[in-house]
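Throughout, read-outs are computed from the coordinates displayed, never taken from laboratory work. These figures come from a predicted structure and were not determined experimentally. Cβ atoms are built from the backbone, for glycine too; each structure is taken alone.
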Structure 1
Amino acid sequence: MKVADGERARRELRSSFAATVIDWQRIHGRHGLPWQHTREPYRVWLSEIMLQQTQVTTVLGYYERFLQRFPDVAALAAASQDEVLGLWSGLGYYSRARNLHRCAQAVVSQHGGQFPKSSEQLQTLPGIGRSTAAAVAAFCFGERVAILDGNVKRVLTRVLGFDGDLSLAAQERALWTEATALLPDQGVEAYTQGLMDLGATLCSVSAPQCLLCPAQSLCSAARSGMQRSYPVKSVKLKRSRREHVWLWLAWCDRVWLVKRPDRGVWAGLWSLPELPERAALQAATVDWSGGGEWLPSFVHTLTHLDWTLHPVRWTLPASVDNAQVDACTVQFPEGRWFSLEDALAAGLPAPLRKLLSA
């Protein structure tokens, strides 16, 4: 009997959940975001990439600046990576910017500047995963396909009472199957936007506003009072610690910046040379002219890392000759001198931009 009751409840959910979400979205959902009310794939794709792991309020300014500089996919493809990273600087998760650039180039070179129209084809492009491809296909081409970003996972696992461990690929696939089964026959755009809006506004991580949620009566987690138990993900990200001296080498109103490797933290950005400890700084600067000024240390928190940085500004006298300057910078290859204005226009890590702007 319990099995029959459970299956009946599931059928009821599938028949009413999508309609409930669509009706709520049309009245109470978000309608004023700049990437809404367009079927232009470039704009929708750009917003989807920027919104990954980033709040809407942060994205808004970056989105407008990107469109001003790169109004279409061809303009983005033609830009240099430094230019793209410079506009992205401060938005974080810089692999998104590098993949954004690569994807634009692939759209131009492989698809004549036109985004593919199916989610399956979109997934073949750099940096476009299954959920992003589905969002672009649903919003731009009306494809009946499920999305499953972080907010939507939280909404659906709570509504369904889905307690599978999403650290496991098999359980992730099972949730995709459930998400697809809930799709409406019509109105996929409003339904998809509604799921996003519920996750971003009412169905929050720690303080869900269940009394305002249109799906409260359908939600397994709300009925059991177990909202914070979903989604289930047993594997936790291991955090690490790192500590460096950050050398701000200044000469004639310029700063020496080095290009970071293509992999790892801040990949491809321009940054200050790093030294493992103060003793290393003393050894490196033993024959240098000028002097160093220690600036306040700080901890920069990344997704997986707490990074303690000790900035020191070493100012070389304007009178030193080029040979002396070269003897200093040779220790930090892959670098060049920037004026402050040019440095701030380049792709910089957020804490360095803040340091140079102070």
Structure 2
Amino acid sequence: MTDILHAMLGKGLGGLEQVFLDYQPILEAWAARRGGRCVGVARRDGKMARAQAGRQPPLATIPAFTDWDPITVGAARSLMRAVRPRLILSHGQRPARVFARAAGAEVIQAVCVHKPVFDIRPGTHYLCVGEHLARLAVERGAPADHVHVIPNAVRPPAVQAAPFARDGEPVRIVAAGRLHPKKGFDVLIRAVGRLRAWDFDVTCEIAGEGDERGDLEALIRELDLDPCVKLVGWKADVAGFLATGDLFAFPSHQEGFPLTLLEAMAVGLPVVATEIDGPTEIIEEGVTGRLVPDDDPDRLGEALGELISDRETARRLGAAARAVMLADYGPAELARRLEAALDGMLARA
């Protein structure tokens, strides 16, 4: 019998939480085939716990004050006694640290690594969403046989984009993500300003919320882009929002293996992304999208303008991206890779 604890203690409901939710049914099925169960663990006061309140089987919840807080660690120890897992899989550093304090040496511990900030602990396995993160784990001292690459996945969308299908209307550029400086939305806004100055008839909608909203709104006003650049807030149906666009811009400065980029490619949007770790593993330049230097509104604007001017190429890139996403980054591939990693962990224990 193989029981699993699968933990995510974040406050929000973003990409990290979506990966947790993508993993949960795969882990439940894998454990069930071995006569066990997978208990998902969420932060008690977090958005994910509230959003998944009616889920069956339900998620367990614990407080998450700090990594060392006695109430948090005590709740983790109580859950350990109730489940007695063979394996703990954590998303992010907080649950990994909390359950490391609660678990005995006989329990296999694994951490899903979504970004470059992570610790290395003896005996721990690392499930890295990108090749660049796997290289970091090995460079920082993790044994190569304890490092597994499991790219994020995207469900086949129910909608598909139709780039440049609206005659006589401005070209619609879309973007989505948390409004945070590392996402580079200020670069995109400046790039739209360049396009307008070059007489391209474009609009831009950015979906998401975050602490940078005020600064971005001020930049939009400063560049006199109020009529054509809009911050439209969170969208419950991200794929549906993206499919309304003609082009997708991804100007981020730092990423793991970005879900929003996968979603845009899956709906068939031509994409222009920053040439950084993460996107460079997903996009083949000139085949499934365009890559531009980081923090360069001129090059971002030029690449978007080139696709607007050559719409046949843009549509070809979008179609090729969609085909790759559906073939290589769907739920079945995620399950295959995750189950192989789990089997390897048990074999080495």
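Given 12.8 as the derived value for mean count of other Cβ atoms within 10 Å over residues 32-39, which of the supplied structures 1, 2 does it correspond to?
Label of the originating structure: 1.
For FRET efficiency 1/(1 + (r/R0)^6) of positions 184 and 248 (r between Cβ atoms, R0 = 30 Å, to 0.05), which of 1, 2 scores largest?
Answer by largest value of FRET efficiency 1/(1 + (r/R0)^6) of positions 184 and 248 (r between Cβ atoms, R0 = 30 Å, to 0.05): 2.
If helix-only ellipticity at 222 nm (-39500 (n - 2.57) for each DSSP H run of 4 or more, over all residues; to 500) is calculated from each of 1, 2, which structure is the one that comes out at -14500?
Only structure 1 yields this read-out.
Name the one structure among 1, 2 that semi-axes √(5λ) of the Cα gyration tensor in Å of 39, 21, 18 was derived from.
Only structure 2 yields this read-out.
From 1, 2, which structure was mean count of other Cβ atoms within 10 Å over residues 152-159 = 17.9 calculated on?
Here the read-out was taken from 2.
Given a value of 23.6 for mean count of other Cβ atoms within 10 Å over residues 88-95, point me to the structure among 1, 2 it was derived from.
2
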